[in-house]
Structure I
Amino acid sequence: MHVVIDAQCNSIPERMSPLTSEGNVLLNFLLSLGYEPTNPPYADLLKRHHNLEGEWFIVTPVHWEATHNDAMIVASARDLQLEERESRSWFDVFSQYLAEDETVLYYHDAETWLLNTNKKYSLNAKPPHHILHQSIMPELIQLDNSMHWQKFITESQMLFASRPNHSLINGLWVWGNAKLNEKKALNICVDTHFFSFATLCSTQVTVYSPEIKLKDFQILLLSEFSILSKQHQEELKKMPVHLYWNNTAYLMNSGRWYARLWRKIIHAN
């Protein structure tokens, strides 16, 4: 079973099998569905959730550092804990600037904007958290053959530099344009907050209640771990669980590891 939680884990249990968290509950959900983490259909998921038309891309505010012959992304908006007000302010600046080229931005949250162009452009880009502290040149070369996205990234840096900027955010990265597959016949259990997202990916989605049977589901997608009833918490101790938090992930193979994790969660609260 995959359990995806939209929260931070404050204590990592001992003797667990480490997995990789994508740092975001919806990206972890897509990973649990079997999508490639370096090319997730994140924009397509958000596009359908917001009932948008056309082809959309993810835009993430980032912090660049440059040398005399190279550059790298050293942090994304999530890493820098970009606040809503600051993100909205930059979003408005870029919305006005890009409107001249008939390019539309849509605001999802502080670290995630959506972009739609009036022309079809291919894109081959990894999520920014997969290329942190690496030479950006190989990534820029493979973005697209038309150089459209290379130009977009360069112009975004110039626009940041042209404005009074007391933020560490100084550039944008575009990615996340893979397509969702047809809905899968996966049994997914969610709380009400994630119901609309899950129904975009599966034909068998159930809202969590203490009456459900955990063994009937392949994925749990929850806002908080504490939503689970005491009985279900006990049942999970006896099950192999791929547990994904926003800041870490691991495979729990035994009840002993799971019980130790749960004690640490309780004590942390």
Structure II
Amino acid sequence: MFDDELPEFAVRGEAGIDLFERRPMDSQRRSRFRCLATLTPDGRLQDHSGTATPQAERLATLARALAEDPLLAPMSLGDAGAWPRAAAAYDPLRLFLYLDFFRAWQVADLAGARFEAQLAREPGALPVDPGQLAGAITPVFDFNRLSRGLALARALVPLLRPVLAQPGGEERHEGIGFALRMLGDLCLRAGAPIEALACFDTAVAAGDNPFRRRKAIEAARAAGDAEALRHHRAGYAARWKLPADLAETGDTE
């Protein structure tokens, strides 16, 4: 139904107006959506993907147009008279794009709610095999569910630390590290740097790489944790050349 070149689209989220892209997944006959950036109430565009900054002006304009778009006027699912109509003066493909997003968002929300409920029912137990954790967290990340990401980070980090302390299981550890990196990003976006640092600390324990170390340094800075900042700078510099933007004076010498 969709042209693969459909533009980004805007949805009001928890921290501002989120900008999404649609990624076709032809093998599964469905789409994947990913949050690229958020336009905050003070007018800043937060780049979540590394691709939004070069097109910041265009994306910010798209986000600001959300309130004036007749296609996106408030409606009730139980009132057909209030529904936007594809036959009206709207872009029919945009209407179906939002419908596809709505369906995918609801499916992801249902899965996330079940995951949270399992954690609440069985405190101290992981609802899924650790190696499958990234698959459970990815929809939370893709849809930029900040409150859920923060709640999951608080619940999961204490459960995952002992798992990572066990020998072996490197493949599972990689999946855990990826899941924690996504949760850490959500915590940073939610303004919770202490929880973000806990996620990135544990992600580094799952498997050290420059990207996770960078995230840990950024979170330590945001949290004002000087000890963690020194620790992760030293950990980065011990294995890789420390970039200037992560270094204090003399760190790159």
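All of the numbers you see were taken from the coordinates with simple rules; none came from a lab. No experiment lies behind these values; they were computed from the predicted model shown. Cβ atoms are built from the backbone, for glycine too; each structure is taken alone.
Here are some notes:
- With distance in nm of label points 7 Å out along Cα→Cβ at positions 32 and 160 computed over the structures I, II, the top value is the one for I, the highest of the group.
- Of the structures I, II, the one that 20, 19, 13 was derived from, the read-out being semi-axes √(5λ) of the Cα gyration tensor in Å, for residues 64-175 alone: I
- With relative contact order in percent (Cα under 8 Å, 6 or more apart) computed over the structures I, II, the top value is the one for I, the highest of the group.
- For FRET efficiency 1/(1 + (r/R0)^6) of positions 104 and 240 (r between Cβ atoms, R0 = 35 Å, to 0.05) computed as 0.40, the structure of I, II it came from: II
- Structure from which -8500 was derived, helix-only ellipticity at 222 nm (-39500 (n - 2.57) for each DSSP H run of 4 or more, over all residues; to 500), options I, II: I
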